[in-house]
Structure I
Amino acid sequence: MRKTEIRSIVLIALFAALMIVGAYLKIPNPFFPVYFTFQTIFSILAGLLIGPKNGALSMTLYMIMGLTGLPVFSTPAGIHYILNPTFGYILGFIAAAWSVGKIGESFSDFTIGTAFLASSAGIMSVYLLGTVYMYLLNIFYTGTPIGYLAILSGMALYFIKDLILIIPAALLSVRIRKQVEIMC
């Protein structure tokens, strides 16, 4: 196995592990029964720091671990989690890591502005997939006729939290990438 392949495997595993940590760093939300977690920011950092392919692979590894029953999600895991209204956000983490990485690598110079733009697109990926999945699951599986705007308004605090967190993520990712370039 080549050195670059080993490095990729280690980074994929590292970001999957960071997602687990992000799931367990929970802050209670007094208005909604779902905790604030740090998963979105770790999925964005995966895309910013290890690229679209490896970032998406790390989030896919995280999802597979949870679906096999390992306690890596913020709530009990297993294959049944596919029917959890928040499973769309897990899918969104994969899309976010990929889209953030793709946008980040499309610019010749990786700046704070580039990182912030890419991170913003990642947040949109998470919330678009997450809210659409929740809406469709409520209509077709639970039979609960909840409006899409109601779901969006319920996610507003989480969205604001993630918008605030991408500021330090953009700053941190630029510094880390510069340090890694210096070391290589």
Structure II
Amino acid sequence: MTTLQSSVFFWTLLAQVAAQQTLLPLVDFARPEAGQQWQAVNDGVMGGVSDGRFKITEGKTLEFFGTLSLENNGGFASVRTKPADRDIKTGDTLVVRVKGDGREYVVNIYTKSRRMAFSYRAPLPTTKDEWTEVAIPLEDFIPTAFGRRVQGMGPVEPDQINGLGFMLSDKKAGPFTMQVEWVKVARVER
């Protein structure tokens, strides 16, 4: 190992020790009122006929389920929180513990923006019938409106976030089901 490599290794190790990551709960489905904070929004708002619903299970998870339809130019089903301030900061990473059906869902971040059908999105892959934890850095969320990328917009501003959601829009008609045990924020504490 050269002196330069030794120096880089030392400073990398020091940075890892100095920066400790903390997981902070963001969404908790164990509370009795957890279901009251969520709502379903499906493609019926544009004439589609997809049927997406949710329930809080006995196992204290959010179950998002239904049937995706491509009829009448439809093709999405979603659930989202009602607007409320969220404790998210620049540099945070969202971590979602999820069990799905093998389809790729979407995590949506909603902001205080008055733009119609606007959210920041990131993919949420699932493995059929297995619990997985998916980590998505805040800077990886892409600004979208009506399912299309919005050009010229910067990254999401944490102080503008007021909602979270999950959506299925993979253009594959048929039944779906996904469970979310929790959503946490990974924050680097220095």
Value -3000, calculated as helix-only ellipticity at 222 nm (-39500 (n - 2.57) for each DSSP H run of 4 or more, over all residues; to 500) from one of I, II, is from structure II
Assuming 29.6 is mean count of other Cβ atoms within 10 Å over residues 43-50 as calculated from a single structure, say which of I, II it is. I
Tell me which of I, II gives 31 when you compute relative contact order in percent (Cα under 8 Å, 6 or more apart). II
Matching task: 154 is the computed value of volume of the Cα convex hull per residue in Å³. Pick the structure from I, II. II
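Rule-based calculations on the coordinates, nothing more; no lab input. Everything numeric in this text was worked out from a predicted model, so none of it was measured. Cβ atoms are built from the backbone, for glycine too; each structure is taken alone.
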